[in-house]
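Before anything else, here is the set of structures, which you'll find just below.
Every number here is computed from the coordinates shown, using simple stated rules; none is lab data. Bear in mind the structure is a predicted one, so any value in this text is a computation, not a measurement. Cβ atoms are built from the backbone, for glycine too; each structure is taken alone.
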Structure 1
Amino acid sequence: MGLSLNMESQTPLYQQLMEEIKRKIDIGEFRYGDKIPSEPEFMNMYSISRITVRKAVEELVTEGYLVKKQGKGTFVNKPKLKRKIENVLSFKNACIACGMKPSHTLVDRKIINPGVDEKNFLNHGSNDKIIFTQRVLSADGDPIMLENNYFPIKGFEFLLEEKLDSSLYTLLNSKGIYPAGSETCTLELVRATAYTAKLLHVSLGEPLFYMIANITDSNNRPVHIGRQYIVGSRYIFNLP
């Protein structure tokens, strides 16, 4: 006897099947790397047509829940990292919350002249030089984010000596610096350039989230400006 979808519902059967597959992923019945049932198996399980199954699976592939492997079948994709857009949540904690292992690779670090935004936010209008760091942040070995951070030099000189191969906020906390929130935060969709595509292991032109945040501490003092390029297929932002 097959499992049942609601044939009387106004919700199309393929959407019902999509939600059922998502539910099985959420509760761990379908885990990352598992091969899901074939089209004939789904047809038999739910007494539905091949067209219905195919449309549901294709939609879930597009949304990133499933991935097709040529000649092998369809598998549960790696989970997406989740983060509330207003939260100052470290990448490490976001990974741990999703059961994934974080890693951090330093790409660049140098002292630079500030642009207008950096001068106004970090230096209170002065032209003092600032610290720039760039890292690739990965989850379970897969690049997720190209992190570009800008810091005032005063009070952050230690960033020029540290390895920066672990959580930035854990390091800042150890120095008595506690990022507390975003003075401003914007999020937009951009396309991967040749440079970002190479570092994030994505195709040229792939959609990326581009997030800019001016981070302050609990006393509203500037900590850093973050400009992050995030692989859109691997990340979910929850709105407050």
Structure 2
Amino acid sequence: MQLSVIIPTFNEELTIKKTLDALSRLVNVDEIIIVDGGSTDRTIEIAENYKEVKKLSIVQFGEANRGKQLHAGTRHAIGEIFWFLHADTRPVQGCGRQIKQYMRYAEIIGGNFKIVFDGNRRWARVLTWLYPQLSSIGLIYGDSAMFVRRETYEKIKGFKPLPLFEDVDLYKRLLKRGEFVHINLTVTTSSRRFENRSFAWTFTRWSIFQGLYWVGFPPRLLAKGYKQIR
């Protein structure tokens, strides 16, 4: 059973090498696919020159829409398991092995990992505490390194072409197809969206957009007022 890692990028020159370094230490990853949304920095150059992984391919998609980018990546993947990883999220050793072990059971259609936000600031610790609480009430986000069985992904027609909340939408549909597991290993994700900003304001803004999404406000309209930082 092969494991394909799919990473959407857009101007990720400060993070992509760290993520690739983390993946290079995982022996159970069979391929890495970077789907770039039209970066104007050194993201593509860094990825093209990275030599520490055996099979790394780059898809130049040209549009910074994470839902579309992730779905495009699955079209190029060879694996029976898709692992969707944000460009600023770094898995620890053992994550790939655990994915393959769990996916041997037919009733399991996917899963995710515990999130740790990097940095020593208080709000990084608050976010690290908060995300498990959100997970317990059914809120799962792409920062948690979601993975899914290819067969199931194709049955539900994959990611919708959403610029925002594409991860939440996919998770809701996956739950109708089988068991989604939460693996007790960590992935470290960047807290950059809160750096040099007011934590209270950024968190409040994020919460407002969450609420609007859950009451049915279209993600495409929400995205116009929400600057995505990958």
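Tabulated data for the structure shown
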| read-out | value |
| --- | --- |
| Comparison of 1, 2 by mean count of other Cβ atoms within 10 Å over residues 161-168 - largest value held by | 2 |
| Among 1, 2, structure where helix-only ellipticity at 222 nm (-39500 (n - 2.57) for each DSSP H run of 4 or more, over all residues; to 500) as derived comes to -7500 | 1 |
| Distance in nm of label points 7 Å out along Cα→Cβ at positions 25 and 57 derived as 2.8 - corresponding label from 1, 2 | 2 |
| Origin of the derived value 23 (relative contact order in percent (Cα under 8 Å, 6 or more apart); candidates 1, 2) | 2 |
| Structure (1, 2) behind the derived value 16.6, 46 of Rg and Dmax of the Cα atoms in Å | 2 |
| Label whose coordinates, when FRET efficiency 1/(1 + (r/R0)^6) of positions 65 and 153 (r between Cβ atoms, R0 = 30 Å, to 0.05) is calculated, return 0.95 (choices 1, 2) | 2 |
| Among 1, 2, structure where mean count of other Cβ atoms within 10 Å over residues 49-56 as derived comes to 16.6 | 1 |
